[in-house]
Structure I
């Protein structure tokens, strides 16, 4: 397995970034540097390679899909609990008991919670 080197963050003024834009694009495209463009010493934007940008967008889509699915499951779970007349306190108590049982099965002794 090849370890990926983390890109170096390189701060640069917006004026320098404008004057050296071709060089900035080459450096960011290499994937070895993230150019952090600053104005008056404050970071405003990051210039990264399109490959890294695409990876970030894929990660965002996956995270949003997982969050949406978790919300759907939570809503369905809550609806089913309400349909069965189970309170939140009962659910939490049941969860605590189940955690203890699983811990005992796995480790053969009581958990402390």
Structure II
């Protein structure tokens, strides 16, 4: 999966969440917009919804089944949920690892 295509999908999904939560604020989703922390653009529930939307979109559109929130993800020194760009890197990493694992088990 190409990272730039993934970022585009995630920006669209994040914009949907922002629009649902907005109270007249016109924030535009971008790859560098903070998803967590004091400057986060969405609420924690919005983040949960966004991550779920990403997982569903990956499965429905690309037949990629991933669980993004895990102990491994949450225990990283740098959270993969900081920005869309960081999350896209994490999805690509998981996809590559999943593909390599499948190749080993089918050989």
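Just so it is clear, none of the values below were taken in a lab; they were calculated from the coordinates. Predicted model, so just to flag it, every value in this text is computed and none were measured. Cβ atoms are built from the backbone, for glycine too; each structure is taken alone.
Which of I, II yields 29 for relative contact order in percent (Cα under 8 Å, 6 or more apart), as computed? Derived from the structure labelled II. I have 16.4 for mean count of other Cβ atoms within 10 Å over residues 33-40, calculated from one of the structures I, II. Which structure is it? Only one of I, II returns 16.4 for mean count of other Cβ atoms within 10 Å over residues 33-40, namely I.
When log10 I(q)/I(0) by the Debye sum over Cα atoms at q = 0.20, 0.24, 0.29, 0.33 Å⁻¹, for residues 9-56 alone is computed across structures I, II, the figure -0.59, -0.81, -1.06, -1.22 traces back to I. Sorting I, II by FRET efficiency 1/(1 + (r/R0)^6) of positions 73 and 89 (r between Cβ atoms, R0 = 25 Å, to 0.05) from high to low puts II first, with the largest value. If you line up I, II by Kirkwood radius over Cα pairs in Å, the top spot, with the largest value, goes to I.
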